[in-house]
Structure P
Amino acid sequence: MRSSQIGFSLIESMIATLVISVGLLGVASLQMIAMKGSTHAVQQGHASDLMGALLERMRSNTDGVYADDYNIANSSSYNCTIPLIKNCEDGVTSCSSQELAISDLHYTICGYDSTHLGGVIGSLSSGSISISCIGGPGNCVTGINFRIRWKERILGQEGGGAKELPREISLNTAIVP
């Protein structure tokens, strides 16, 4: 009598399971790389948006720009818990160009919500901003240098790894009175 085999043998099933497992591991690693790229794009987008918003504010306060009121060497030590003396954002309070610059910098660095940090500090990991006149302190006629820096974890080091890459966007521009 002749026996006919129906179904798969144990070895065939194990080989199929191994092939599927290897394929799924490849898909999972591609997913991790895609998520990391997405995170980088989001952080770079935040930095770009913050820089663009501050640049627009500076264009509307050229007196503050040329008085060097926007000059900040490094915002990483900026204290966001200290409230502003004057709220130049309410549309009612009259502010000098210097007070407006202080308000603009505060909201760019800390964000608008006092209970949740936003801005450079809250939306970027180890984020900081620096703004300086290209011609030196008080000489913004030749242009202004913006620089926003932050750090990103290296792919594969997310689980508590201390490896980080410094990231930066920089812009040199002139603000004409």
Structure Q
Amino acid sequence: MIPLEGKNIKLRAVEPADLDILYEWENDPGNWTVSNTIAPFSRHVLQKYIEGAQQDIYEARQLRLMIDRLESDKNEEETLGIIDLFDFDPKHRRAGVGILIARKEDRMKGIASEALGILIEYAFGSLQLHQLYCNVSEDNPASLKLFEKSGFQRIGKKRDWIRMENEWIDVLLMQLMNPQDS
């Protein structure tokens, strides 16, 4: 089994204690564009989601992991974001990837890169996936850089895919193949 821990962060399962932080993040309109959300979530819906998150990835077809910073000097952990495998297809051995680093002050510090690296190793090593993919809007250069730095390649463009206020934004489809399958 691949450990879900890196030098500065660890990935862990969603716990009931995460309800408040998920409620805050899922109901932040600033996150709705990347999560394809158009309305707030109730605490009840999120509580049911957390209960269902204990299902195996083969049952649920998705896996959400919390991103915690490892605080070695304080012996504490702080939750910084979430990383998801979604649209899991065991027959074709593929899944989509999504990531959120919640606070702007925590972005551009290597947290997302480390979390994505851990997830890629888990997806290819433990789950033995053949490929991962993601959809990144063209107006998100930080995410494009993150995924390209992790080896994802641009393989297509969905034109006018996302509507933001009065403009349309293209979305790039990116893919990473398992190098062990080559």
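Read the figures in this text as sums done on the coordinates, not as results from a lab. Everything numeric here is computed off the predicted structure, so don't read it as measured data. Cβ atoms are built from the backbone, for glycine too; each structure is taken alone.
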Re helix-only ellipticity at 222 nm (-39500 (n - 2.57) for each DSSP H run of 4 or more, over all residues; to 500): value -8000 computed from one entry in P, Q; matching entry is structure Q
Taking FRET efficiency 1/(1 + (r/R0)^6) of positions 10 and 154 (r between Cβ atoms, R0 = 35 Å, to 0.05) as the criterion, which structure among P, Q has the greatest value? Q
As an exercise: Cα extents along the principal axes in Å, calculated from one structure in P, Q, equals 103, 35, 27. Which structure is it? P
Source structure (of P, Q) for distance in nm of label points 7 Å out along Cα→Cβ at positions 50 and 82, computed value 1.9: P
